[in-house]
Structure 1
């Protein structure tokens, strides 16, 4: 169940995410890092932080860091969440970084740039703040393009692979071009090999082929700084369970009904 404090945290995050930037118009596509992820990562890693606003709600003590005007980004979510149990869940800032690095490995483009940074003697994850996005609830009532079903299918595959147990719809954001973004992965990458939080129905062929090709050496090279060997092996075990589910769907409904993109 979603705690009341965590729900308030999400509401405040969305309110701040939609606040208009002074003297600027938010882009229709929030994925401003497309084609230049390394540039944004370096900015997040080195740009001076002018101030940090505290949001005194939620077990993770969310904060928002602001940069000087004129840079690549106006602000970032600051999550100095030490690996520990919080409210009955194991949470870690390292999972935030692992989600972004896996997103890059898969070519997903749904997780904002996230880096490790130390600020005022705290080490945590700094996550690019998305500008001009809608919440899931706001988008739900609007007419959607044909591409929306594909976005949802990609999200479900990713959530099952990383074992994301947080079903908070506040972690789903949508930009003006109906691109879906996934935030808040601090509870992901658990060592549970069996939990598949999303029910799969349709599959994007290209993304699934990349997931099916993942192996332990490749994942260790990409994510070993953020995940333990047990977490990586659990992810591969979940991937294998996903394959069983997808194979069963194909047997029941036919390949063309399952692999629809």
Structure 2
């Protein structure tokens, strides 16, 4: 009987500027974060290993907090040193915060209990945040936008905000928090859920902005949710102002991540 090779699993926490990449997931004829990171890990460990991410960020979307895992046949002697080597190997668009061992039943994607995104909007020019903030040419009614955002907690079917013809089994998500707040000159939308569909946050933000502009009522926003029709929702806003900012895991993994 062939002896089974023991695998050692590691979690990797990172941040990346998504502007130069076609999202996280591997794609033919396009540079992605997963491709670049997988090449770096395989090169430094001299093992052809897959790096599995906590989710799929779209083209141009950023992550100030992202988690991935990989398996090795030969354990790392020093995870801190390995993180430093990865940072030296990778471009300045990607930063590795920490690498640490986990049990093989921990999974970067399936073990995550929640994810949080933030979207940044400004009603004025932001010269030093160009490319990272959506500029809106009118004042928005934040109170109405928040009234509409609370309706997201009253449904679990987000078909109206999902990219069409995706490979997911269902469009069910549990949103636990969704709100707009002002922070200086910025208007920030923060949303937390157990999972997100492709294009979901950008479509939600675009539709909520229609509420803020007076183009769509709060009741109209609820009707959009209930329609389960992507054509009823607003235009998806651009990806450059969207950031994945947090992922929660069961303990003890959660306390080992750097926040």
Structure 3
């Protein structure tokens, strides 16, 4: 039997999603909990790999068991007791035996949060900018991402990606007041959020895109400069990689899960 886990996590205390020899990843924590609850060695495959410090409002992972789960609610409760306070198991979904959490995902959405008001309660969920950013200029530049296929300029150097081609379907900055009022209990009162959706993302891509757009928002580079950076296909031409703490994997879409 194959199952999907729908889960969320606060990435602050984890060294990313993937299990690592000398550091705790989200994947390892969940595998350990599943193995205790099922009394079987269980490995999981996630929808993607988030870097150290990146959060996930929605992540999916699949795993296999030799027989059906008798009590789904009980298993979820047991897992939540074991994974710690920074991970929440939200649902367990029975899927076809060939369903794949990574390869079957048709769209992923990330959000990056920027606040203009320093708050003791927002770190590590938003990046603080003491100066205002020109959201109109950033959106003009971001629209170029919808016309782009090759994202080499925003790809981590020396990665193992076979291709830097991505299909970006949405890329836009919005005032964040209402966007995350439930997620931050109304604390996020003065800021903006960047939302980007694509079929796939390269390692470090979103943080590099945001870093370059912030340069546009600060008027250190022009919209035309942003276009030129894309065309150069050179990571050294783009802006810095933004801090991971303000980045969320927001949602993952599958053709068979609504």
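Laboratory data are not the source of any read-out in this text; all were calculated from the coordinates shown. Please read all numbers here as calculations on a predicted model, not as lab measurements. Cβ atoms are built from the backbone, for glycine too; each structure is taken alone.
Figures for the structure shown
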read-out	value
Mean count of other Cβ atoms within 10 Å over residues 201-208 from the coordinates reads 17.4; which among 1, 2, 3	1
Test item: distance in nm of label points 7 Å out along Cα→Cβ at positions 49 and 97 calculated as 1.4, pick one of 1, 2, 3	1
Mean count of other Cβ atoms within 10 Å over residues 65-72 from the coordinates reads 21.2; which among 1, 2, 3	2
